[in-house]
Structure 1
Amino acid sequence: METKLIELYLLICRLYNTRPVLKQQRLSNNHAPLFSDEELLTIYLFGHMQGHTTQRRIYDYIRQHWRAWFPSLPSYQSINCRLNELVPAFELLIEELLSSGAGPVLARDARLIDSVPVMLARGTRANRSRVAAELADTGFCATKQQHYRGVKLHFVAARRVKELPLPEKIHLSQAAMPDLQALREMRPNLPAGCGLFADKAYFHDQTQRDCSGRGFFLVAAYKRHRHEPEGNVPTLFNRFVSAIRQPLESLFNWLIQRTDLQNASRVRSTQGLKVHCYGKLAVACLLLTLYS
């Protein structure tokens, strides 16, 4: 366990040394605090890797079991405040890990796309919540059949051999944004002739033509129009698309169980919501690429 902690700390230090923009955040009198930003990121990621998914539990775990390794550990309130300023570091770490990749791709001409909700409040509380008003709004989760307040994380992932899919592009949007609109904003750069497999929420003739014009194919499950006979639905084709997409659903289930990404009920600010999303995604990318 000590080896993993050291490896993680060295990885964070290497990130800070190769990305000068992170050090420019501290061009002030407090540019060299006793407890460094590198140490702060390390304890956050390491605590998650040990199964602690809340900042309070991570802090207590480090203070009780690893205090000798972090003698300048500040108060819990200071940790929370400083974490909110390190969102760019999480984003760059995700980019670094995903660019390195891990494991052979199952099909170089196939990618998977879908979204997972991150919920600040759900059900009847969704309309009363006002947390992170600059970023979150109210949407509907078809899987759970309930309204919620929060955001969506949209994934484009590559299939791998006997592994969970590896995300290649991640996009954060408001909960009410349709998946089709998010796809247009993401504008994924896929190999020529690549198939992007999606569920019926992405079924749209014009979007499929636009994707073909950019060199790849959007393969979405057929969505039955209102009043259209059920006999017109290509059931076998929809089952085929669903089978191809199944690994992405497994990735979402693993992500929720491993990091508790979907539950953001403890978040109280916009910056806190960004830390919740990007911090837990950084943990997932670490596990998928370095510790899989």
Structure 2
Amino acid sequence: MASMRDIKRRRGSIESTGQITKAMKLVSTVKLQKAKGRAEESKPYFNHLYETVAAIFAKAEPEVKARYITKSADGKKAFIVISSNRGLAGGYNANVVKTVTGSGFTKDDILVYAVGRKAKEALERKGYHIEKDYSEVMNSPLYSDASDIGKDVMEAFEDGRVNEIFVVFTIFKNSVSQIPAKLRLLPTEDPGALSDPNTGAEALMNFEPEAEEALKEIIPKYVSGEIYGALIESLASENGARMQAMDNATNNAEEMIEKLTIQFNRARQGSITQEITEIISGANALNE
């Protein structure tokens, strides 16, 4: 059985850890409220952006939209992988890495554009090639950051170095549920002709200037917009995951402290009983 000193020392260490995890939970809660608000405000816009681009492809001429909806046989896959710069967030970062490794592509086929050190380090250890590192972006994501990332991946797409662009991020469902996801940005799926859901009539769409020029302007903005939406979703998910992890850690610390307190009291009671027994035995020996 552990001594009273060992139990007391261990209990003090756990109490200190519990105070840290409790403080981290409070910080993550505050950050989550802000990030959650941004995610909820931006989600309708980015969903509509995706639908709008699909609508444009549906009405564009086949030769104009072919490059954006047809996968090339050559080239690698650009994976924009969004994780966190810090750990202590439960399985948040590990799930992002699993989404990449379980994507169905070999590591030689993937160029990783890392946003967040944790996934970058994990994928490096697994042998994936890190094309570029934007980890500082996760400290405070801005649209300009997403635009820079989008510009780099679009340049690789235009040059033919990559034939597909994916973004791997975490969808924020609520504070206790975050869903890792892989979204293909380019080439997009051909949605087919648009129709009015009430009449079945094909929707009309005119381009000014020509469709090809319009797409050259719209596609980079679409890619940047979707990346920014993924950054905001991931930031909210990170803080939600960290808050939940720190809450669990705090609860575990409190349970361990309670058990150690019981052990300490038992050890102290045993020590007192032993001392009383020794005193009585000594007194009896003197009386004899």
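Read the figures in this text as sums done on the coordinates, not as results from a lab. Computed from a prediction, not measured in an experiment: that's the story for all the values here. Cβ atoms are built from the backbone, for glycine too; each structure is taken alone.
1, 2: which one has helix-only ellipticity at 222 nm (-39500 (n - 2.57) for each DSSP H run of 4 or more, over all residues; to 500), as calculated, at -22000? Comparing all candidates, it corresponds to 2. In this comparison of 1, 2, the computed figure 31 for relative contact order in percent (Cα under 8 Å, 6 or more apart) is attributed to 2.
Determine which structure produced the value 2.4 for distance in nm of label points 7 Å out along Cα→Cβ at positions 168 and 232, calculated from the coordinates; the candidates are 1, 2. The read-out comes from structure 2. Thinking of 1, 2, which structure, once P(r) over Cα pairs in 5 Å bins from 0, in percent, for residues 176-279 alone is computed, gives back 2, 10, 15, 17, 19, 15, 11, 8, 3, 1? Working through the options, I get structure 1. Comparison across structures 1, 2 (criterion: Rg/Rh (Cα atoms, Kirkwood Rh)) gives the highest value for 2.
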